[in-house]
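Quick note: the coordinates plus some simple rules give every number you see, no bench work behind them. Quick caveat, the model's predicted, so the values are computed rather than measured. Cβ atoms are built from the backbone, for glycine too; each structure is taken alone.
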Structure 1
Amino acid sequence: MSTTNTTGDSKDAITGSDVKISCRSVWKVYGDNADAKFQALSKHHTNANPLRQSLIDEGLIVAAADVSFDVRAGEIFIIMGLSGSGKSTMVRCLSRLVEPTSGEVLLDGEDLLSANDKELIKIRRHRMGMVFQNFGLMPHLTVLENIGFPLKLQGRSSQDRQARAKEVIKLVGLAGREDSFPRELSGGQQQRVGIARSLAVEPDVWLLDEPFSALDPLIRRQMQDEFLRLQSLLNKTIVFITHDFLEALRLADRIAIMKDGQLVQVGTPTELVLNPVNDYVAEFTKDVPRDRVITVGELAIDAANENLSKQLPEGTPTINGGTTLDSVMPLFESHPHGVSVEHKGENLGVVTPAMVIKALAQQQQPA
């Protein structure tokens, strides 16, 4: 059988168990005497929801309420929710741009909340890359100088800064624009500079807060493609904030959905779309085409089914198990018997047009 390297939105799930970042019972409360009131009230509550309500009754704003999650090494972990859900608060708690009221934030097992100012500055300069919606470029510096700026803060030589900046300029597709100023660049190009600047320090962890939301739809799609290309090369541990579920669907290994400062559900895009825990998650996912979520690996017949396997003619393509149904359906025109499915060299079985039709029909049936 031939092997087809499908492109588009096919993504392998992260299977490694190494945890890079851990949030443990993180709270962030705003208001007068917020810390003192939190400490006093938390002594009388063992349940997060009554504590949250007691804090609200005291006139405090609960931006994050007992949030816990793990991010695995090499994973794209997306946090999403409506405005005011707490998603941006959480990504800022990871870097301590916002100081959590309580809880733990662990990076490679080390509690960032116990780091002093000097240690925290070192962590941000050497181990974290951050990209935000507003590009934050310095207008008086060229592309090369903007990208090299965090390296200057690290104390690296001018020659070293220029060499590294040119590497990432090439990586993000801006070769030839080294001497341009931000005002001379398009929005998409400016965002590429912001991405390149965050990558210049070769961070362990990459934090991105709605980096593409200010871009028009075409440029946004191109930047998503660029983001996936970079991740395929760099394999960073990424926490990405968005309010757009279709964007999350394209990019995420796993998604965390937040509401009113609370974590509602964490799972793969498929899990969230097909098995929402409540109406809030279902509302987020109701307009998502199921053929963009269900993968052929989930439908594949066990390879031991000799009857189906033997029906596949010579030259039948073999596709990756992470390929979504919308990407595989065009293949059925020239391969009506179906396709073979594999994951990391392991034969998962066979997917046929009839199986795809049945799966999509089941998902359209009312509950």
Structure 2
Amino acid sequence: MRFIGSVIEKLQRHPKRIVFPEGTEPRVIQAARQFYSLRCGVPILLGERPKIKEAAERLNVSLEGIRIINPAESEELDNFAKRFELVRRIKGIKEHEARETMFKPNYFGAMMVAMHQADGLVSGTNLNSGSVLRPLFQIIKVAPQAVTASSCMIMEVEDTRFGLGGVLFMADCGVIPDPTVDQLADIAVSTAQLARQLMGIVPKVALLSFSTKGSATHPSIGKVQAATALARAKAAQKGVEAEFDGELQVDAALVPEIASRKTLDSKVAGHANVLVFPDLNSGNIGSKLIQHVARANAYGQIILGLDRPAADVSRGSNAHDILGVAAIVGLQSIAYKALYSDPSYHLPGEFIE
């Protein structure tokens, strides 16, 4: 709780507008109420006003301070449809198709963010990842300074010996099924940037495997080894201050006593606060195990590498999870362009008291 409390405290100094396409979902309405009540900014719910009001009444939740927009009745509908037709012209989309697409809340919300009418987007409580990511990738695109779009889960566990005071950044848990060496290196660098931006620390990034420093042989291990070396090179080129090591087993990455027996002379082993998984299977399984077995507070998926801040939350998220993700996305947006162009920049203040 200390981590997300610190995020909220920072965001209160620079409130932001977050759009929630799933405006009738009870968990979203509750999160939006908390977002406004905590002075984080203005939540924007998309959907039919009568249905949102009815859902809020059933929850006994006030909609004061919460904007409600029905895409089908918005004065921006024509403008957004023309913009979407323009960006998708290469795919041969027609004017009426673009207009019909803008009726869909996730597309309308993504366009709001792209057109700077909202500072970030949070969706996914009732949708699969493809339904959330597709509009983002079609409308917002990858940031000019980035190469690979991926995702990150931020976990806060009770045992503060792990990560940084119990906070771990884990990637990629939601976008790229089987990353190449180049993509894996990009994921490592992007996640390190996010950790540095949010927490003001020098990230210690462990690229994970089932082997530690050649204790086994397999093509997948060679990929992690190559990605580690490439991540160091990419970080140096971009001026990202971070430590990278791999391949490491997860116990060697997190537990100093085990690290001392399995590897020598590593600034990361035993002290990692960023965990990079070799593929989506391991990343998704590992993050959900920690969330449910360790009862961790889980915030994500935070989308990395897009030109504007967004997140794809799990369908299992509760209102607190959604609030936390919205606060993180809002905090990212404070200096989003500066963060991507200047990786050494980090948001002021650390969460550790």
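For the read-out helix-only ellipticity at 222 nm (-39500 (n - 2.57) for each DSSP H run of 4 or more, over all residues; to 500), a value of -11000 was computed from one structure; give its label from 1, 2.
1
Could you figure out which one of 1, 2 the value 63, 46, 32 for Cα extents along the principal axes in Å was computed from?
2
3.3 is what came out when distance in nm of label points 7 Å out along Cα→Cβ at positions 89 and 217 was calculated for one structure; which of 1, 2 is it?
Structure 1 accounts for this read-out.
If semi-axes √(5λ) of the Cα gyration tensor in Å, for residues 209-280 alone computes to 19, 16, 10, which of 1, 2 did it come from?
Considering all the candidates, the number was obtained from 2.
Supply the structure label, taken from 1, 2, corresponding to FRET efficiency 1/(1 + (r/R0)^6) of positions 49 and 297 (r between Cβ atoms, R0 = 30 Å, to 0.05) with the calculated value 0.20.
1
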